[in-house]
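Undergrad: Several structures are given next for inspection.
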Structure 1
């Protein structure tokens, strides 16, 4: 059976309160009764000894007893649950409570047993008698027999105390139950309400409302983290949605142009307006090749991203790759009148040489493409014991703050006016990042408009 978080929290609070009160009640009864039982037994023995001393003080020098005083002591003891019998040194009875009032003695024994059995049905007790010799100046002058219900018994006052304690514990349990229910309801509401609002925000995001945000503030760290995570998710989904729309528009635009050209050329040739000569067919073929290149870029990206997961690692000097790339691009940089300068020392890394070469080529291609004639490109290579660090920076047109966070997204081009001929397909940096990530490295970019761009690549050795 499923239930809400609020219900579960409330039930948990109530259950904990009941469990605690129950444990306290059980332990209190067990421990208290054990201690109380020992107290009763010790107290009974103390009363017996005190009574014997009081009886001994009633002995006369002539060998007789103050029987009237002993009778008073016996009656008082009878009221406390003790049946007294006093005998002299010849075992003659001086005073006997059962002879004095046998009915009262029997009623008292019955009442004590009834008290005990009412609370402890399985209690095993019986009437017991203990004899205490009475000595005067080292000479035994008599014996006092004290009978009581043993090994211990609870008087009406004792039972009233125990019952009162239990009633107090029951009252505490009821009050705890009420308080725990109230606190559980309040606390569960404070916890569940923010979560419900976060859920509602998440549902809005799932329905496509990426501008929905949860502004819930809570004193609970986890709820704040959940709120932040949902808002971050909304931001990410919103950005991805905008990127998707832009990608769709870019792809549609780039597909529309060659398709429109092909359509117009073919319609003109079909209608006889144009003659299907070599020039016209070459133009149609060029547009067809352009479409093929765009489809090839999509296939290339999928293949490169899959290949990034398969690395053929070897040890090589990263500086050798950089020098080879500079040599390959030398004519291109010279034709555009761009100076390229490399500075650094050898850095031996354990990586896939071909994939790292492609990373360097892609970034150098961007630097060449977006640096104006007369500019310069600088490549710096350094490292530590664990990491090799490569920096490629130019003083080209730069990237805006708005675009730089999307620069590694597939098919993203910061300049929306760039054509495929000038701006490329927009997958070079995506491939570079995928390959650096596959090597557990990092690639970062910083840029300012009209001041240049700097790429920093860190690769583990």
Structure 2
């Protein structure tokens, strides 16, 4: 429901007050009147008005003095002054002291209506701006970065520190730890927060597709290029670009990326025009890039160009104090999205969850809570809603790849190898899932 605009009328003539009061009431405004400036200021101590319509010539304190006092307390107040003695000097003085506008007596109904309508639009713009500020503030809080453990407090301190710089950042950590959330938190707390955050999942694209995705292409550059297309670097101008799975890019793309990072210029595929873009680069990987550099699989110069700041995200097994917070967060999230009564979790079920090592990290925990909300019949999640033996990957795997392979296979089997459903459950795209299946040589017979 739209807010009713309020008007305070201040005039020593009763006929003027009554006339304006009835006029604005009929137009749907909330209206109150004061017979002098002193009474008006008393009213304003306990009530707020969107528009103040005040006469200049009044006994005692005049309208201009009242205007100055109001603006000193609330600078954004909309005050319209009225006078029967209009002169250029009076108008200039009123506007200089902060009046929104002025009208002369006797009033032209159309002029006054038009003036009030413009003032109302101004109020709406101010309110929209305030709403935008509140949204930005909520972004700055980055509520999805949940944790009270010392490990997460350290991450949050790093985010706060690095956000104010333009330095390149590499976020490292196992799959499912929330590396993109950290990247978004850096952007949302930076001076670039009003500009785009552009995300690219490098591991999901072939070399040629990644090149077109990053740099864009011109019409006719290749078969199927039916129109000009901006690349992600161009879209990220003045903002941030997040390159996920940076370790998967080819040697050729490493060379291209290094050149773009150094010059902040590039050409679209099939184009011959240099395009400039002012972006900040944030990368993420679950690989040991330094080890890849030593083995010759990743360019050393690119590594040092990207690795100005490194933020290591701890695995969930190293921040078990955060599990109850995360569980409650995901319960609220999915109960709300599924329009279900807000649930709680049984103490025994929560204890069992905290005992598990979560090779799939937060993503695995989220999927498990989502499933519990779907299958649960009551208002409390219990052990029977968490078929741990069936859904949890064995903790005997010796490496991260072993964990990831077993976890992906488990979810594939859970959804009968339906690629679309499995990709949604893992929160990856189909191409990424196909690449993982190929990487680990997963087959239906493995179940």
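Here, each number is a calculation from the coordinates, and none is a lab measurement. As the structure is a prediction and not an experimental result, all values here were calculated from the model. Cβ atoms are built from the backbone, for glycine too; each structure is taken alone.
Undergrad: Comparing mean projected area of the Cα convex hull in nm², for residues 153-232 alone across 1, 2, which is largest?
TA: Details: 1: 7.9; 2: 6.8.
Between 1, 2, the highest calculated value is found for 1.
Undergrad: Hey, Cα Rg over 2.2 N^0.38 Å derived from one of 1, 2 reads 2.23; which structure?
TA: Going through each structure in turn, the value belongs to 1.
Undergrad: While we're looking at this one, here's another question. Compare distance in nm of label points 7 Å out along Cα→Cβ at positions 49 and 409 across structures 1, 2 and report the one with the greatest value.
TA: Numbers: 1: 9.4; 2: 7.6.
Checked 1, 2; max of distance in nm of label points 7 Å out along Cα→Cβ at positions 49 and 409 sits with 1.
Undergrad: Who wins on FRET efficiency 1/(1 + (r/R0)^6) of positions 41 and 193 (r between Cβ atoms, R0 = 35 Å, to 0.05) among 1, 2, i.e. which is largest?
TA: Evaluating FRET efficiency 1/(1 + (r/R0)^6) of positions 41 and 193 (r between Cβ atoms, R0 = 35 Å, to 0.05) on every structure, the highest lands on 2.
Undergrad: Related question: Out of 1, 2, which one gives 7.6 for distance in nm of label points 7 Å out along Cα→Cβ at positions 89 and 345 as computed from the coordinates?
TA: 2
Undergrad: Which of 1, 2 yields -21000 for helix-only ellipticity at 222 nm (-39500 (n - 2.57) for each DSSP H run of 4 or more, over all residues; to 500), as computed?
TA: Label of the source structure: 1.
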